[in-house]
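Trainee: Following are the structures in question.
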Structure 1
Amino acid sequence: MKSKMLFLLIFGLFFSVSQAQRIVKKVYPDKYLVEFTDKKNSPYSLEQPEKFLSQKSIERRRNYHLSLDESDLPVNPEYLAALKKLGVKILNVSKWLNSCTVLCKDTTVLQKIYELPFVKKPHSWRTNKKNYEKIYTEISRIQIPVKKNEVDLEKLEKKYGEAANQIAQLNGHLLHEMGFRGRGITIAILDAGFFNVHSLPAFDSLWKNKQILGTRDFVDGDSSVFDASTHGMEVLSTIGGNIPGKLVGTAPDANFWLLRSEDAYTEYIIEEHNWACAAEFADSVGADVINSSLGYFDFDDATQNYSYEDMNGNTSISTLAADFAAKKGILVVNSAGNDGDSEQRHIGAPADADSILSIGAVDKNNEYVYFSSQGPTFDKRIKPNVSAKGLDATVQGRWGNISSSSGTSFSSPILAGMVACLWQAHRNATNMQVIEAIEASSHQFSQPDTFWGFGIPNFYKADKILTEYQSGNTFLKRKLLLYPNPCNEVLFVEFSDNKQEYQPLGINLMIYNVLGELVYSDNKAVMEYNRLMVKQIQHLPRGVYIVKLSAEGHIFQGKLVKQ
């Protein structure tokens, strides 16, 4: 996995020494990012989503009660036509970010673009968007007897080949035995290329069963993805590979879109815009899961590098796009990064996004691997979320052999395939509920850290958690938001049951440690605008706590990490 960056504070070029006119943002030699002010007078309408979304994408929104909004509307085609009239070539277009990238070798044209009334004037890309937060609920407290993660690897190897360990490590084989192998789930893989996927043996069944739904190249602007990097091919093999007894992936029955967004030979910020456009395309064709074994932090031009402060969930294009995808109901799985042994040991973008699963790496013995990028995010959220095998992962070799590769590039797709299997078993669960169940099933959920996150998931347990959650227990469905989380000084608590907003009356706040001991109580708590501020949190020792609120006969609960 390459370490990338995006720091969009580039305000333009100079036409002359005396005229320091800031114009559109350069993202690659002769390529620029153009942002639009609005989507006014669009020929598209939210009342006719079939004009720009597939039926599967529309059904996803309906199933999870997700409303369409302006971000779903395509960029106004009149704006794009005006750019073409100026002589520039449109490369990729992002409706979520209301922007496009253009090829322009004549810098005098850039001034004309800048003067168009619908082109946004240069500004910092940073946003004050409200995070699309995860909601922790009573789901994390469910006590379920599960099978121990002890398996006969020799027996499993007869079925999975050398990939047995990376599946058994997650108890994924148990979901396969129950019949959940990803059927009916569509996974979009965003990567640098899928060398020879059309001819290598691991993918024969995908072609035979028409599980590869299509391809798209957002780097070269065509559909030819089989002549580029081997990276995406190896990634795909950990999920969809199917050579019984040699290599079987974590979701061999899933469907796939193969999307090239990355140029393996460059380190330019245009690739993040490609990422956003590829994620939008995945949404438009109805993908359920996105796997991205990509990351962005450093850049060819060191002046544009990210800093750790930028890993806050609100800065880079790819991070914003990842959260947009989550908002549309897609479950995004992304590599944490491979900088764990470098001076810059932290995760990159979009792994810092607040509504996705970011995956760290462990070895075959369930131990943290030195290269796996560490958390937390700059705003102190736990990252990576969970971990999977990333050292010597079994993959399809480029010439037909079975090989091995290392990196969080492979822990991510190994886990993404299991996400597909779990979601196949629980189609009514939302993407965020699936994420919560995976985290809650992990081996160190009560004591997460910056190396493993919540730990190695047990997908058999995650299946049981979602079964209980979906059994109709309305108590589990009440939501409690705690932030910042982890916390070290002041804690804010918000709560709602999606039916009413509670007035600041009759509130009882209780905080318990992991032993069930009451360590803080306030039966006269006062809420303002549905929010309670707790200043006494700074006196609690470091650790994990359960926060409970009772109001008007309702009980709400969430998990807090105190730093």
Structure 2
Amino acid sequence: MSAVFAGASARGANVLTHHNDAGRTGANLQETVLTPATVTNGFGKLFSRHVHGQIYAQPLVVSGIEISNKVRNVVYVATMENNVYAFDADDPKEENFLWRAELGTPVPHDEIPEPIVAAITGYNIDPSIGITSTPVIDPAKRRMWVTTKVFDSSGNKQYFLKCLDITTGKLVGCSEDIGFTNGPAVLQAKVALQRPALLLANNMIYLAFGSHQDAGPYSGWVVALDADTLAQKHAFCVTPGEDTGMGGIWQSGSGPAADSEGNIYVMTGNGKTDGAKQQFSTSFIKLSPDLKLLDWFTPWNYQRLTDEDLDLGSSGPMLLPGSEQLVGGGKQGWLYLLDRNHMGNLQQSHATPPALEEFKAADHWTLTWLSWLFPAFGYHHIHGSLVYWNSAERGPLVYVWPEQTRLKAFKYDPVTHFQKKPVLRGPKAPMGMPGGFLSISANGDRDGILWTTSPLSDDALTATVQGVMRAFDALTLQQLWSTDKNTPDDRFNFAKNCPPTIANGKVYLATFSDRLNVYGLLPAPHTSPTLAAGDKPSQKASRHRRPGQTR
């Protein structure tokens, strides 16, 4: 198997895939510069780098790579305008990109079939759909794989998997237009959204597809392309058959997970669910490397979850290190712990769960008029993957921050499973979607910091709103630092569903302000550095563009 994991180079740590590794733990355990003590004493924004387009993809980092006759750490940024950038990851003086790849015209949002819900809530992505998912990198091959949604001169909407040389940005290869059929079910780029991060495993690139705000007809898909030739190899359709419907895979941007044997794990959204007909909406799914169904789990109340738009697949699966277990949650606010070798199939009732454990991780029923009209708004949704850290003092902890409720850490043990009462509680997320997106940095089992990004105060469902990044002591959830200082240099537009990236003493933050922000230890005296030339911070949250929840 060749799954990608964050690793050390001669000059530092790498972040090569969404949430750091193929298990999607969200942890960089090689961080020696940023500690609770150093972040409390002199941490802040170092510089920004301008890009063209909103950043939905998590920034990636490769350490100790030679570009332009200099060995350096490099941060890679992909945008919704189908641009990929390479920047020096450390030097504030290197304002220009090292290279930029322009990969085609993105699709205007009004070229996508209008979802019914858009008439009520507005569009979740506006104005362009280009690179929405997080790419993946193989540093040994000097390759990056990225999917682009392209609008050609004839008005066609197409998805391509493209491969770039990470030292030059030059195109190494491009797939044919990605498309599969399974009986009546068709993967159509016009209605499909490739939101989940890419996965590199088994020398293949795995892509997962959902929809644009449930505009159909569509089915969820996982497809595999050869990493070297980009030839389409395998596919799995979540809802095949004559009565096909939905089952999109979006996972709030979190990617499919892979275990040490190369098996693939995803979580699916609302739609048709019938094991006898091989329809697996509202489910956890385990697939072989060639995308054959191996196992699955569907909760007993799957029909209610679909009827009330309570996607199980708003989260993504996380494989728990040192065990054969995985965990994930969804819009209902419950966490499910499953045995990867015996997932349980259809749960017959809540009283006799085949899951190892299930429990409420978020409080329910915010009593607003909206929750009476739309039941899904009465729950505190879990969006995106959880994060995991095995600390020296507290042992294994799993962190989650559902919308409109408190940041929490749950104690985990592979034998006794979860303590259902959180051992740590932090602040409450603001009203509305999507809650907090999390990453962990630590020096092994010590000096853990939980990094979060979320809306500052507003609902980011369909609006561009001001964001905030915070650092918490991972052992106490006491806040160490925050961008919320109400100065122009601290303001940025929140990048929905995108966690911070931490590597080599720096934190890289995607924004919807057409820029990448970089934070780290400030030079003495501890004052914020001058903005880079041409850097214009966002003065207020704009509601004219409305990127938001994507499926």
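A short reminder: the numbers here are calculations on the coordinates, not readings from a lab. Just so you know, these numbers come straight off a predicted model, no measurement behind them. Cβ atoms are built from the backbone, for glycine too; each structure is taken alone.
Trainee: Starting from the value 4, 20, 33, 28, 13, 2, 0: which structure in 1, 2 was P(r) over Cα pairs in 10 Å bins from 0, in percent calculated from?
Mentor: Values: 1: 4, 18, 28, 26, 16, 7, 1, 0; 2: 4, 20, 33, 28, 13, 2, 0.
Going through each structure in turn, the value belongs to 2.
Trainee: Next question, about the same structure. Tell me which of 1, 2 gives 17.0 when you compute mean count of other Cβ atoms within 10 Å over residues 96-103.
Mentor: On the way: 1: 21.8; 2: 17.0.
Working through the options, I get structure 2.
Trainee: Could you figure out which one of 1, 2 the value 28.2 for mean count of other Cβ atoms within 10 Å over residues 352-359 was computed from? List each step's numbers first, then the result.
Mentor: On the way: 1: 28.2; 2: 16.5.
Value 28.2 for mean count of other Cβ atoms within 10 Å over residues 352-359 corresponds to 1 out of 1, 2.
Trainee: Supply the structure label, taken from 1, 2, corresponding to helix-only ellipticity at 222 nm (-39500 (n - 2.57) for each DSSP H run of 4 or more, over all residues; to 500) with the calculated value -6500. Intermediate results must be reported in sequence, preceding the final value.
Mentor: Details: 1: -6500; 2: -500.
Comparing all candidates, it corresponds to 1.
Trainee: By the measure mean count of other Cβ atoms within 10 Å over residues 40-47, tell me the structure among 1, 2 with the highest figure. Working shown, then result.
Mentor: On the way: 1: 11.6; 2: 17.9.
By mean count of other Cβ atoms within 10 Å over residues 40-47, the leading structure of 1, 2 is 2.
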